[in-house]
1. Work out which structure the value -15000 belongs to, where helix-only ellipticity at 222 nm (-39500 (n - 2.57) for each DSSP H run of 4 or more, over all residues; to 500) was derived from one of I, II, III.
2. For distance in nm of label points 7 Å out along Cα→Cβ at positions 83 and 275, which of I, II, III scores largest?
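Rule-based calculations on the coordinates, nothing more; no lab input. Bear in mind that the values here come from a model prediction, so they are computed numbers and not experimental data. Cβ atoms are built from the backbone, for glycine too; each structure is taken alone.
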Structure I
């Protein structure tokens, strides 16, 4: 059950309260994220509230000043995201206060988050360690040539609800933790393509509405070739439309494919961990599945 207890904090000579994120209006959350240049729509906020837990800080007249969320996966792992404070409060300790509340709520779990440049120092002070850069690539998708075809014996097809167990199992192998509930929720609002060989799912890519257009992710595969096969149909469908993908991959054929699709570098964040193992897709061998693209920076 989500807690709805409140705590108070004095910020810059006025009192603020922390309340459950479900108790505030979506428009207030949208205003908060737009204020720091994040593209989340009210619908994106609602999806995050449906799949995670969080708190917001607001002042005496109800203005939302900050937020922080965590997303449980299984019993011993969680991702942290949507840690936002209004610009005038970023230097006043609000984010640290929010994060300590999140760490208390998620106590006993290994944690992972994606940190902006401005927030890295805070997370390092809380014990998080740097892992890998995330490259945010986005633009209007461009024609990249013929959609590649799978090799003999492989089947590329659209996925649906009956594929959920196979998708969740492959995702857990790559991500390092089971995210069954999240994958089920994502599948409910995503188009999905998967690559099967001999009746076994070996790669998949989901694509859903998000922010300015659509986001592709998560993407899981064992090779660049397979990752391209499952991402290419999404790019083809959204040619001329805004498309985004967040990836840890720094080079290789998959990155070259994204460049041909017109998906240019826009920004970077840094994946950071507190406990647990991070499986770096840059160490891919072609034998085991890796995460080619994140579900989102908040969800990992």
Structure II
């Protein structure tokens, strides 16, 4: 994979303007790097010396590839390769002093995988409405009752996955807007109509939804799985909306226990759902700047 040609990214400091820190922003499922736009603008207003690099993960937005996503490491390794291509002359010491990882939802899972596999490639980790260290289990019925899907075909046939994939393929804006209104923006803090429509356009660019669901179903770095969550080094900022129904706060609390309470700072925001970078951009930017500095 020719990462610089196939992985779309935006860089606030591409013109070599001065910066002190590098913030790598990794988006969630059904969205793209464009969903970071508000937050990036707020961060630049708070501290213009924070260089923000955001990319479309493989199969999202403008990052289209012939290579499928089969596991979360496909996505995390892409991010690592992109950073290497942008920071050609930098060693591990530079990464440990200057690079910060921020993952939102699925991006939280990708950033945790990065943190496990490349502990010398970042200084601090920020998890925003992050997925669980246990991944996202898709359950099915068999003779023993509810069990986790074991094959990609079972994931493909799962009712939730099959319906969502069909609506994406059909570009069913009415359905997607309804889901976003009721589930993602359940706080009622919607973007302005023009911005909302542009964001929905980004959602329909995703081409590997079922494959990503399969990768999420396999992921489990908890103590009951691969037992690697405790290897994530701190400090870790966990920023979660109290109204989040996509990933309820109990999963954020579970991440804290698995990573280690002594490493984590937990901010639970009232009146905020699953979309803090849009619903709560000003406060999130302030907290990120404080955490970095």
Structure III
């Protein structure tokens, strides 16, 4: 189910797992495999991950393990994804997906471990369910952006229909995600990613007709335009989308704090002001404002 202790470091490095976590993962492998209950949970979790491989919105729940399980509990879902690796690689191969795209997509596991370390100061994954999208064939890294196979919901599908777009509720769409630690969100990088996505999904998922790109992100909050110049990467990214109203109206201040500063629990008064985005997010909160998720689409 898992690579041997000798083979494991190379597998982890291929997944961009941070070097400082590899020794723990190798050392704890024997403890995991020697514990019948832990081994049973591993098998059950892997089975749930790879079941219905390639289907959208069908992944399992990944409950957090008790804190008393320590480092093994913190790293447990990394082992789950390592054990699921042969299954998703076989699925990618069956779709003719190039090894380069497969490798870069699955290497997002290591990036999320780096995100966890930045936020919590130690090993783990903040949201294992998010990483299951990669290991179930739902999400792909294509240049600067990630593209998740999805379908138009009621609000987004209603908005596309009202605009006269050919796609409607229940039709396939590509949900865009912006990964951290991948450099600037420049218009040129986004253009390249979108071009790659059009070609990639037409070639490898020809039975799914993708005519719409969507995005659900704090980066689409129109308030950012109050603070950022018109030629900034974020504003130019926003302007690709037709914004849709009618989603949640509750503020979500912690998400931009987490993405910009690494730790959603940082006190607002202590947020740095080193960049224009840091100043925008922090100053808006310090002045009593709130941030909201934005939702938008554009035709592919």
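1. III
2. Across I, II, III, distance in nm of label points 7 Å out along Cα→Cβ at positions 83 and 275 peaks for III.
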